[in-house]
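What follows is a group of structures, each given as structure tokens.
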Structure I
């Protein structure tokens, strides 16, 4: 039974509206620049309800990140586990697809606000403040370790040190491609199509796989 199964639908809708609004406001203004008043206005509710459901801005920010990171990590694990089911030994590109796809597809999902989380995640992942470091460690490091272990299991000669570097470079690529910017189309004079998610993922996994294999050959 899900945690929200006993919560009335109206309350679920209100909480979702607040989370969606907060995601957009945090993405636009950062944590420090965002206010609960601005979030309440965007959610078409009042600040009192925000404090009722989420206590304060800090807890609301954590809830925004946790909602999306949980979804991303769950899908990544499902895709990864399917590759290794029944003793399977996937190609590195297949494993990287399982890593990249949930992030990039979410970032391109403007209908459900994924593009806002794409912008917000860049700030969190690159942030040096204690809040960002704590969130990244808690929400993404456990899954990151699983993927590093998986990479080590299928790439001969790769040390954990190089696997960690390779994974982090993959994260950088994923973050840069998560939101549609049309820059690839501009730089290629229209040859690249930034709205083609399959092409974006295919190019990214090939690029990252080449880098990881090169690290193993050092």
Structure II
């Protein structure tokens, strides 16, 4: 039995309006996307815009402790990946010897890390064409090969007790190469470029959630359902 028709009707009106707005939000009216997809893409772009670490990592690579010529033995899971990765080191200007699934790399660690940062920056800016022209391999595969190679380098460097160099190598792998791979094809965006929409979306989320909550509350209270003990 409805004990408060005014409150019950108000709750139903709020619910109806809530679902009308929800239906509009699901329409592809925001650059061909619905509201959720559009905001998801925007926040992904803002996220990418906040994680371009290439420039500060170039400074970190300049650390005198990293400026060493070393010989590293790297073993890959397949001969194909070893062969593709050999091209990365050759382009970096170091000596490479390929033997099946294994590479022996001799040369400047700084040159290798700077080469990986150059390619990570191309990938970060979605310049797949430049990477593919450079190595003749699909851009994501090249970036994955860098990620694998730097991981193997870190392991080899730790084995030689070159802990400082290993740490910088790991940082480049995670903050530059891995980030560029994960955000590929997403356009970077500074939050200040969409600050108004960001603020509106956050406020709207809170208001819209409360809107639904109060609508349900008014319907139940108007219906005579109350919580008690």
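Annotations for the structure displayed:
- If FRET efficiency 1/(1 + (r/R0)^6) of positions 48 and 144 (r between Cβ atoms, R0 = 25 Å, to 0.05) is computed and equals 0.85, the structure in I, II: II
- Computed 12.0 for mean count of other Cβ atoms within 10 Å over residues 24-31 - originating structure among I, II: II
- A value of 14.2, 43 for Rg and Dmax of the Cα atoms in Å, for residues 64-175 alone, calculated from one of I, II, originates in structure I.
- Taking mean projected area of the Cα convex hull in nm², for residues 16-87 alone as the measure, the highest value among I, II is held by II.
- Read-out helix-only ellipticity at 222 nm (-39500 (n - 2.57) for each DSSP H run of 4 or more, over all residues; to 500), computed value -25000, structure in I, II: I
- Origin of the derived value 2.3 (distance in nm of label points 7 Å out along Cα→Cβ at positions 32 and 208; candidates I, II): II
- Structures I, II, by relative contact order in percent (Cα under 8 Å, 6 or more apart): label with the highest value: II
- Top of I, II by FRET efficiency 1/(1 + (r/R0)^6) of positions 40 and 56 (r between Cβ atoms, R0 = 25 Å, to 0.05), largest first: I
- Structures I, II were shown, and FRET efficiency 1/(1 + (r/R0)^6) of positions 112 and 160 (r between Cβ atoms, R0 = 41 Å, to 0.05) at 0.70 was computed from I.
- Here P(r) over Cα pairs in 5 Å bins from 0, in percent was derived from just one of the structures I, II, and that gives 1, 7, 13, 17, 17, 15, 12, 9, 6, 3, 1, 0; the source is I.
Taken together, the values in this text are just the output of simple stated rules run on the coordinates, not laboratory data. Quantities reported herein were computed from a predicted structural model and do not represent experimental measurements. Cβ atoms are built from the backbone, for glycine too; each structure is taken alone.
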